[in-house]
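Q: Okay, got some structures for you below.
Read-outs: derived from the displayed coordinates by stated rules, not from any lab. Please read all numbers here as calculations on a predicted model, not as lab measurements. Cβ atoms are built from the backbone, for glycine too; each structure is taken alone.
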Structure I
Amino acid sequence: MNINNIITPTFCYAAAILGAFVTALSQILLKQQANITEEEKSGFFAKFLNPRVILSYALLFSTLVINQVALIYVPVSVMPCITATSFVWVFVLSILILKEHVSRRRAIGVAIIILGVIISRL
């Protein structure tokens with residue numbers, strides 16, 4: 001199987017979207033850990049050297065690799081639009097995982113981001 005058959009434009013765009021999602025997921029993991037360590041009044045090492053934080057930073061590092069693959073076919077001018085969707089993913093994941101309240105201000109902010117992505121691609 002040839003690698004050129006796997007890495008297609010569709011694959012690269014999907015990788016860019018996956019990268020934005022993984023970035024959001026890592027931010028949610030960091031927020032979860034921050035909530036835990038804040039409640040426990042943990043020390044320095046408990047805050048920064050624990051499995052959830054290490055996994056989060058590993059996910060963030062993996063997005064660098066994912067984005068490099070995506071840039072094979074995704075134009076550099078399009079990547080900021082795709083990575084901006086990570087704010088939308090964080091919004092959705094914070095509702096689903098962290099059970100955070102959706103304020104009108106946050107919903108308007110996400111709507112502006114989505115509108116900005118749409119306008120920038122016209």
Structure II
Amino acid sequence: MSTSLLNIIKGVIISFVSTIVLLLIFSILLTYTNISENFIAPTIIVITAISIFIGSTIGNFKMNKNGFANGALIGGIYLISIYLLSSIINQNFSLTLQSIIMIAAGIVCGIFGGILGVNKT
């Protein structure tokens with residue numbers, strides 16, 4: 001297996017782990033504070049974008065080129081995995097405006113993370 005593919009897989013896994021950790025922290029905050037439920041959907045979008053950014057940055061550390069494409073690929077694979085899993089678990093699953101915003105934010109953050117990872121100092 002090529003180094004690029006391994007780094008992309010590594011980036012996706014790091015994105016998933018980051019999401020789990022950040023969602024766990026957010027759920028604890030929801031449990032023990034008076035945060036309004038109106039903040040749940042925007043917070044999930046932000047957590048997803050941050051997680052993809054982190055995974056894309058770390059996944060592209062050892063690459064010397066194609067940060068843009070590799071970052072977008074990490075974000076795309078992450079989001080496709082999430083939406084496939086959601087459609088299997090939830091029979092009434094459908095794409096909404098929130099889903100489209102999350103996809104766009106995820107891919108853009110993946111691109112920026114990939115560029116940052118490739119251009120590390």
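Q: Just checking, which of I, II has the largest value of distance in nm of label points 7 Å out along Cα→Cβ at positions 14 and 110?
A: I
Q: Upon calculation of percent of Cα pairs over 24 Å apart from the atomic coordinates, which of the structures I, II produces 40?
A: Computing percent of Cα pairs over 24 Å apart on every structure in I, II gives 40 only for I.
Q: If we compute distance in nm of label points 7 Å out along Cα→Cβ at positions 54 and 94 for structures I, II, which one ends up with the highest value?
A: Between I, II, the highest calculated value is found for II.
Q: The value 2.9 for distance in nm of label points 7 Å out along Cα→Cβ at positions 78 and 102 was derived from one model only; which of I, II is it?
A: Of the options listed, only I reproduces it.
Q: Moving on. I, II: which one has distance in nm of label points 7 Å out along Cα→Cβ at positions 6 and 30, as calculated, at 3.0?
A: Label of the originating structure: I.
Q: Quick check: 13.0 is what I get for mean count of other Cβ atoms within 10 Å over residues 22-29, calculated from one of I, II. Which structure matches?
A: II
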